[in-house]
Structure P
Amino acid sequence: MSLSRWIITINAKGFMSKRRKYDGGTFAHPDIALEFASWIDSAFNLKGNIRDYMDILHLVVLSNLEVINASMIDNNVSQKERLEKLNILSSHSNMI
């Protein structure tokens with residue numbers, strides 16, 4: 001069964017699958033993606049959601065990084081380049 005069919009069949013919330021040439025792929029809500037990552041590597045397994053333990057400043061920084069990442073995806077920036085740029089931005093925000 002394809003992921004697209006599975007999403008439709010069980011009316012999965014928090015998942016999206018696009019079939020397009022440049023901006024296609026499978027997308028999951030960040031909380032679902034973190035749960036999947038923790039299944040693969042226990043290093044991702046945090047008690048609750050990491051956002052529950054952040055102060056407001058770090059929540060704002062995280063939200064801004066997510067928006068910047070989405071914008072770079074819209075502009076077809078490669079994953080490697082996005083990661084490099086986001087790491088630079090993130091390291092600058094840690095100096096706050």
Structure Q
Amino acid sequence: MKHHLRKRDKVVRYGGDEFLICFPQLTEDVGIRAVRDKIERSFDEPFIVEGMSISLSASIGVSANHGLYVELKQLINDADQAMYAAKQKYKRNL
């Protein structure tokens with residue numbers, strides 16, 4: 001993921017296999033979608049780990065703070081709901 005981010009962007013492990021990415025200076029939805037798309041495409045090809053090919057998938061939920069949220073918790077909850085919606089969409093397309 002870090003290969004697709006800028007130095008000022010932050011990646012935090014939120015739990016288990018969940019990560020939060022904060023773009024402190026990225027406010028345009030188009031820019032956020034572009035980064036999301038790059039990260040999703042990075043999972044298209046298998047990863048090679050100790051000579052073994054491993055295929056992974058990612059479900060990405062996005063939420064943006066356009067001056068609407070008072071608490072970070074609400075922003076994280078919205079992203080979490082978007083992620084679960086992405087997971088359900090992925091499962092339906094299998």
Structure R
Amino acid sequence: MPGPAPYKTTPVFDHNTLPAAIRSTHATKEGVWGLLRVLDGAVTLVFHDMPERRVPVTAANPCPIPPAAPHHVETDGPMRMQVEFYREPPLPGA
């Protein structure tokens with residue numbers, strides 16, 4: 001059974017075009033889920049809960065972002081990524 005469809009998707013960003021707003025602490029609105037998809041390379045998604053959680057994200061391992069969860073993205077080399085937005089959890093068990 002296919003999962004939900006995103007209602008919005010960011011452009012594809014690379015290590016040169018990733019906006020400062022994504023590299024610094026930010027959060028989705030209440031009721032909005034994100035799904036970080038890496039197309040090439042890898043990034044680290046850092047959640048600012050206590051204790052801080054660092055999640056490696058690759059093409060094979062997209063990462064859901066819960067509503068209103070403060071986070072930022074760190075890069076370490078060439079990559080391409082985008083974020084999809086949903087009104088419900090984008091992956092089973094998210």
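Data overview
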read-out: Which entry (P, Q, R) yields the derived value -500 for helix-only ellipticity at 222 nm (-39500 (n - 2.57) for each DSSP H run of 4 or more, over all residues; to 500); value: R
read-out: Entry that produces 14.4, 47 once Rg and Dmax of the Cα atoms in Å is calculated, selected from P, Q, R; value: Q
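All of the numbers you see were taken from the coordinates with simple rules; none came from a lab. Remember, it's a predicted structure, so these values are computed and weren't measured experimentally.
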